[in-house]
Structure P
Amino acid sequence: MLFVRRASARIGPFSVSAVHHFSNTRKDKAMASSVPRVKLNNGQSIPILGLGTWGSPQGEVAQAVKDAIDVGYRHIDGAHVYQNEHEVGEGVNAKIKEGVIKREDIFITSKLWNTFHRPELVEGACRTTLKNLGLDYVDLYLIHWPMGYREGDALFPTDENGKTAYSDVDYVDTWKEMEKLVELGLAKSIGISNFNSKQVERILAIAKVKPVTNQVECHPYLAQVKLSSFCAERDLVITAYSPLGSPNRPWAKPDDPQLMEDPKIVSIAKKYNKTPAQILIRYQIQRGHVVIPKSVNKARIQSNFEVFDFELSEDDMKLVTSFDCNGRVVPISSAAGHPYHPFENEEY
């Protein structure tokens with residue numbers, strides 16, 4: 001088993017020979033070792049490539065999960081707010097019943113939604129996720145955003161003016177309850193998502209159980225160089241979401257730049273005889289980032305997996321990073337003004 005230690009300054013965290021080894025063994029779908037794993041600060045490990053499920057059409061997620069597992073994925077990323085965890089569970093449990101995988105072969109991530117930040121709600125929210133998944137534990141449970149929303153049935157509660165209704169809960173208090181999930185065996189690891197550097201520091205200052213990862217938007221238009229280095233120095237893994245630029249995001253405008261159509265990315269893809277998506281995924285892997293591209297298309301799920309048989313040169317890695325223009329595609333502007341909004345100040 002190959003373990004990749006997290007280091008933002010490293011280019012190519014594993015050797016070419018190791019890469020080819022994993023490419024060749026990928027064909028054995030019963031093997032859980034076909035994807036390199038990143039060692040976490042608590043001794044656990046996470047497959048460096050996973051299937052994202054944010055925005056996946058309802059009714060298509062279970063099949064996508066089954067297809068991904070058949071291809072060789074052993075990491076599925078989900079969340080309560082995606083409203084498809086029951087489908088994720090359906091797909092995972094189908095493959096367990098078929099004998100393709102055992103529960104311990106598959107790494108499942110979920111996230112605590114903003115309306116459950118109040119300490120007394122955290123355990124119940126996690127148990128609801130486990131019920132939806134049909135599982136006894138998740139491998140990783142994250143605070144989805146640092147901002148708490150008003151508690152209640154609505155996932156996106158609004159006030160009388162139609163603005164997002166906030167909760168006054170401090171995410172530091174939420175974190176203390178997250179730690180109890182590890183003690184209860186409901187989550188093997190816990191972490192954070194969309195936290196800026198100051199917010200990470202606040203968690204680390206009080207944590208008895210250290211977060212293992214910070215899952216953030218990351219792609220060449222938002223390379224997160226400072227945050228990646230900051231987290232690496234504190235032994236937190238970066239998980240990169242929207243690595244392909246989330247072309248299907250609901251709020252995209254017709255004239256928004258399309259990352260996978262960027263002529264510079266297309267040119268690099270032609271150089272390596274790969275697709276733009278494969279270049280974007282490989283870019284994250286060589287930075288030591290866990291990466292979770294989303295798709296429900298079987299051919300693209302397969303194609304996105306075929307990133308272990310080549311390596312971007314150091315010059316091309318630097319070139320791709322130079323495309324950074326702070327081009328965030330998930331700004332969560334609906335929560336503008338929240339005291340814990342992570343993107344409204346100069347922090348990285």
Structure Q
Amino acid sequence: MTVTTRESAAPEALRPHAEHAFAAELAALAGRDDRPRPARWKLSPWAVATYLLGGTLPDGTVITPKYVGPRRIVEVAVSTLATDRALLLLGVPGTAKTWMSEHLAAAVSGDSTLLVQGTAGTPEEAIRYGWNYARLLAHGPSRDALVPSPVMRAMAEGGTARVEELTRIPADVQDTLITILSEKTLPIPELGEEVQAVRGFTLIATANSRDRGVNELSSALRRRFNTVVLPLPDSAEAEVDIVTRRVDQIGRSLDLPAGADATAEIRRVVTVFRELRDGLTADGRTKLKTPSSTLSTAEAISVVTGGLSLAAHFGDGVLRPGDVAAGVLGAVVRDPAADRVVWQEYLETVVRERDGWADFYRACREVTA
């Protein structure tokens with residue numbers, strides 16, 4: 001078993017942390033960055049924004065875009081972290097909330113691993129602290145028996161804590177963040193002590209806007225965040241670009257053989273997802289029923305990646321309609337009764353009649369039957 005520390009990544013890691021995967025870019029930016037940096041930041045706010053949005057440095061080093069979207073959104077997010085406000089990234093599934101959160105943490109503090117994953121079962125200890133019960137029973141409450149949470153560690157080290165899917169966490173557990181965010185302190189009543197956040201401490205939370213009503217944030221907690229809403233890609237071209245970039249990255253990490261250009265099938269998948277998501281064909285002429293599924297950019301990436309794996313291992317390496325048809329069906333039809341009707345109507349009224357889509361129509365009919 002390979003065990004890695006926060007400072008190093010296993011050479012065979014399936015998904016290296018951002019600070020390891022893009023270490024060369026971060027180092028290049030740090031070497032050229034002569035702008036003021038907030039306390040304990042690895043890069044200046046300008047360099048952090050450049051890392052996320054991409055660009056070319058004077059020495060010719062290319063910084064690849066990590067987020068494709070409005071520049072102002074990234075600037076507002078970065079400038080928020082440079083204050084004492086926490087940042088809440090809000091949006092529908094697939095708008096790169098987690099992706100942006102990870103890369104912000106990597107660029108700001110060089111460590112994206114101080115993470116609390118929100119679920120319905122997330123306990124208060126995940127945000128505050130827990131105990132090593134063997135030491136607690138043997139010696140009573142002490143610092144040695146205390147197990148710090150990622151948030152506590154970020155406070156003590158001046159790092160960046162991440163809380164994913166905040167609205168999935170029970171409301172009473174969410175509210176443990178109020179004192180941390182307002183007073184910048186975490187009381188430890190069992191020891192009569194507290195942990196005060198040192199300069200550089202920031203917190204980034206993400207939330208799915210479709211989770212409203214699950215565990216709604218209290219007004220007191222919401223006031224502690226500066227909220228940035230991440231939109232879906234505003235054009236088909238932008239979404240195709242995002243999917244192409246991520247599929248290429250994932251394909252290289254999985255050692256999938258490079259086949260012929262997959263842009264045509266990527267564009268087809270993106271078109272289907274956008275039309276069903278919007279309830280309107282791309283030309284604006286036909287209204288469509290919308291399925292219950294999200295059909296996000298992230299799901300399009302998953303469908304195309306799965307198709308590339310099929311093509312590589314069970315085909316000739318070229319991505320074809322038959323390789324993505326099953327994935328598209330699985331993404332669209334989440335409710336077997338209602339969504340199947342929506343999908344079949346879309347196939348017959350739109351896909352069947354569209355020029356150049358006959359092969360895609362046949363492949364979809366085969367997996368739908």
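Structures P, Q were compared on FRET efficiency 1/(1 + (r/R0)^6) of positions 54 and 326 (r between Cβ atoms, R0 = 35 Å, to 0.05), and the highest value belongs to P.
When distance in nm of label points 7 Å out along Cα→Cβ at positions 38 and 206 is worked out for each of P, Q, structure P gives the greatest result.
Computing distance in nm of label points 7 Å out along Cα→Cβ at positions 94 and 142 across structures P, Q gives 5.4 for structure Q.
Of the structures P, Q, report the one carrying the highest value of percent of Cα pairs over 19 Å apart, for residues 182-269 alone.
Q
In this comparison of P, Q, the computed figure 22 for relative contact order in percent (Cα under 8 Å, 6 or more apart) is attributed to P.
When volume of the Cα convex hull per residue in Å³, for residues 118-221 alone is computed across structures P, Q, the figure 97 traces back to Q. Using mean count of other Cβ atoms within 10 Å over residues 110-117 as the calculated read-out, with 20.2 as its value, let me know the right label among P, Q. Among P, Q, the structure yielding 20.2 for mean count of other Cβ atoms within 10 Å over residues 110-117 is Q.
Taking helix-only ellipticity at 222 nm (-39500 (n - 2.57) for each DSSP H run of 4 or more, over all residues; to 500) from the coordinates of each of P, Q, which one would give -13000? The value was obtained from structure Q.
Cα Rg over 2.2 N^0.38 Å, for residues 46-101 alone was computed and gave 1.21; which structure, P, Q, did it come from?
Working: P: 1.03; Q: 1.21.
Checking each candidate, the match is Q.
Could you figure out which one of P, Q the value 23.1, 76 for Rg and Dmax of the Cα atoms in Å was computed from? Write down the numbers at each step before the final one.
Numbers: P: 19.1, 60; Q: 23.1, 76.
So the calculation was done on Q.
No value in this document is a laboratory result; all are computed from the given coordinates. A quick note: this is a predicted structure, and the numbers were derived from the prediction, not measured. Cβ atoms are built from the backbone, for glycine too; each structure is taken alone.
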